[in-house]
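In structure tokens below, several structures.
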Structure I
Amino acid sequence: MRTGFEGGQIKILSRDQILSIHNAILKIMGEIGVQIQHEDALKILYNAGADIDFKKQIVKFPENLVMESIKKTPKNIRFCGRNPDEDFIVDSRKVFFGPCSGAPSIIDFETGEHRAGKLSDMANVAKLCDALQNIDFVMGLTSASDIPSALIPLYEPYIVLSNTCKHVQVFCYGDGELTKTIIKIAELISGDIEELRKRPIISLYDEPQSPLFVGREYVESLIEWCSVGLPIIYAPIPISGANAPVTLAGNIAQGCAESLAGLVLAQLVNPGTPFVFGTVPLILNMRYGVVSYETAETLLMQVMLAQIADFYQLPSWGTGGMSDSKILDEQAIAEASISLVISSLSGHSLIHDLGFLESAKSGSLELIAICDELISILKRFMRGVRVDDETLAIDTLRAVGYGGSFLSLKHTIRNLPLEYMMSELMDKSSWTTWSKHRRTLVQNVREKIRRILKEHYVEPIPSNIKASIENLIKNYLKSKA
């Protein structure tokens, strides 16, 4: 079982500010509403007491419906891997980490080339994440330019599931039939639908459109997924100054209202559906006209969002380990580091986007591996210190006496691995030792990635199941031809 660590130490909102944002969320949902382009969903919401304009497809959510739906939502969620040892349980403010998917480009770790992503890159990302001890869930990071676009939504989960035994999150491409097929792929791997429900090896990452709009295909996907009872992450991307208010509080209030609209529908479709609340709050850089992922303002909004999630006692979706830099340089590592620290200490349940560069337009395997090392440091820091007779070591100090050495003592040997984290990638040697090879951090990372991709073993999906999955994909494509 993967354990994570407890976050939630950083808070910037007062109780009164949280209540003000909460009241704004309820006003947005109750007075402005959300446009939902799906007749059956509108009927479900109407029967539950929502105010519906069927012609305009606008849903206004009464406060009691919102709050009752929050109460129905599980506070603990078990995310499972093909290997049960890789399972983890989100509860309270426990923090877990993983990449995302969908970046159209990849930075080739061998050549440094900025190129279109391939299916093999997604397989390599999954295998790398499977080997890295601090990566808890897996996505494909990039996309696959070397296969027909119609195949990407199905081959992405298939390839990632094939190359990791950890929990896999799949990106929502919309469409109910497509979602049913993805569920069937996971069902074939799990054995049957009941086993998949019992041990969900996949979860869905659904991004509704801001501001306040959910298209038909994305509603179909949500309904199909929640009907089965699998975990869903429902997180819009409000961009301050573009599709959301330029103010930070306005961005958070809008995004939370959009996420809670999905939560209400999920709980009406199937009460008790495991649901991860959140947004990906970003800003539009007015100087360059591009979206920025890593700024002081996005970090502030990450903490705000975590506090709102804590107020509702809901698992939350955060970002970290990414950068707006175009290459793996000093900016990339600095931004990835600070975002991991802030999101972790804010207490987000699932921190994704590890490895994204260029504001999520490209991905880097090297940055994922560096983030793994950074998380090791974070985990050691968050573990704190032991203060007891053993660690105070008075008897040991008395035995060594004046001017003695602790180097070879049993006390030292016994406590060294308990007290200290040994860095694998960051060089801690002397100048004399380092000057013999002069390897940089990036060189160490690339060597580690090569070793993992060559040597790491992932339990394969049985060949008969793989054949069934490939046949399932072919039949789906035939039905759409």
Structure II
Amino acid sequence: MTHLVLLHSNDIHGAFQPLEKDGLKRGGISLLSGFVQKVKREEKNVIYALAGDLFMGSIIDTEYRGLSTIRLANALSPDVFLVGNHEVDYGLSHLLFLEKCADFPIICANMAVRELNRTIFRPWIDIVSGGLTVRFIGLLTESISGKIQQEDLIDREVSVRDVYKELGRVMKQLQREEKADITVLLTHIGIVEDRLLAEKLLPEWNIDLIIGGHSHTLMEQPEFVNGIPIAQAGSGSSQIGRFDIDYDTENHKIAALSWECIPIDETNSEEDELLEFYQERYRREVEKKYEKKLALLPKAYIHDGYHKETEMLDLFADLYREAFQTDVFLLSSNGVRVKSFGPEITRKDLIAALPYDNEVFAVTMNGTRLAEMIRYMLRKESWEGVNIFILFSGTMSIDFSREEHCVKEVRIYGKEPEPDRMYTVGITSYLRKNMESLLNIAEGELPVIRLADQDKPGIEEYLLSRGSFEPGNIGRISYV
């Protein structure tokens, strides 16, 4: 009998700094590393896996475009890392550069060069620990395929393929390889898709575990679907998942298995000195550059959901409109990456809230077309999680019927849009690249001009000139 400990994290999202609660440090990448190293000292056979989305969520990550994160991850020293959807936020070509800086293997079975039918990263990896061969197969959510293809030439030649079909292809290839003792699907597709995948797995594939990410699901115990345990460890660095596996080497099967989600704090971990050194260096450099005060808001604005109007979406939609002087501004909820903003705003706060380098555009349309676009934008499907929620600046308001699930009335400047009047609608890069699917505007249908190559300098200049800002027309979606 061989005992194996399998540790795993997912969706750390740049949560490098610890949080302090009741006088106790909780989480942070230094304490997380300290816990992993402690387990490796206590146990003979330990493997540590990361299930995607190490990037984004930290000003340090944004400032160094992921290079600082790779340096910290090298010190964290995972045995295997799966590409998550936010690993491609700086572009796939940049991720390939970062891969060369990584001291750990990066896997993904279903991201491929379309023309050559060749995977970008290795699809799977075998890790030997205590005489056991543990095989990890990496699977990424297909939802980012469209996002990748809208980037530069390299990215447009890449697609993220159907998870189940690509797994089947990999399992067929692995028939020619020596059988692994334990096979793990390392996924970044979300808990719902993990369940669906587990239901379809063929018995002859001999999948033993699914370790997931993407949906930030904090579990108290693993779910068993089709006899396969599925585990996910929430998000951030304040907890870690741990499988304890007893493997029967004579009968070549798992004899016993248990799992727990363990909180990371000062009571069970000591800080990793090397990681602490790197992290502190990056923190000092970033704070020196970004602590400049921009404005003082009346209060802290909250972003507490992605499929509804929030205080912070109201605030930023109005900030964009004022900074770039359009009649109305549309803002997608996925563009804002913090949950609270203000009251004091520094350059660092602004970049943390808006980490993407967005261009700003203006689309010109008449009042009839404007009302049509808003009705399409807030059709039933967009409220059921199919699409990203899009909010408008306070110059516009709507009445929405909960019963009929549709827009009943559209107003701009307090009245119905004038059919023959031309209005300018401000959008950022994300909506510009997805105008047809999200706004029902075909390419070339309406005049589009670029207002700015980057959004943050314009917003920063506006905040500095005002010293304060308060959004108008809170509750711009009225339910009738």
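Among I, II, considering only distance in nm of label points 7 Å out along Cα→Cβ at positions 184 and 248, which has the greatest calculated value?
Sorting by distance in nm of label points 7 Å out along Cα→Cβ at positions 184 and 248 in descending order puts I first.
One of I, II was used to calculate distance in nm of label points 7 Å out along Cα→Cβ at positions 168 and 352, giving 4.6; which?
The read-out was computed on structure II.
Have a look at I, II and say which one yields 17.8 for mean count of other Cβ atoms within 10 Å over residues 192-199, as calculated.
It must be structure II, since only it matches.
To test your reading of the models, identify which of I, II gives -14500 for helix-only ellipticity at 222 nm (-39500 (n - 2.57) for each DSSP H run of 4 or more, over all residues; to 500) when calculated.
Working: I: -14500; II: -8000.
Checking each candidate, the match is I.
When log10 I(q)/I(0) by the Debye sum over Cα atoms at q = 0.08, 0.19 Å⁻¹, for residues 240-423 alone is calculated, the result is -0.46, -1.33; to which of the structures I, II does this value belong?
The read-out comes from structure II.
From which structure (I, II) was distance in nm of label points 7 Å out along Cα→Cβ at positions 264 and 464 calculated, if the value obtained is 4.8?
I
Hey, Rg and Dmax of the Cα atoms in Å, for residues 112-367 alone derived from one of I, II reads 23.3, 75; which structure?
Comparing all candidates, it corresponds to II.
Work out mean projected area of the Cα convex hull in nm² for each of structures I, II, then name the structure with the largest result.
If we compare mean projected area of the Cα convex hull in nm² over I, II, the biggest value is for I.
For mean count of other Cβ atoms within 10 Å over residues 104-111, which of the structures I, II scores highest?
II
Once relative contact order in percent (Cα under 8 Å, 6 or more apart) is calculated for all of I, II, which comes out largest? Before the final figure, lay out the partial values.
Working: I: 18; II: 15.
Once relative contact order in percent (Cα under 8 Å, 6 or more apart) is tallied for I, II, the winner is I.
Here, each number is a calculation from the coordinates, and none is a lab measurement. Note that this is a predicted model, so its numbers are computed, not measured. Cβ atoms are built from the backbone, for glycine too; each structure is taken alone.
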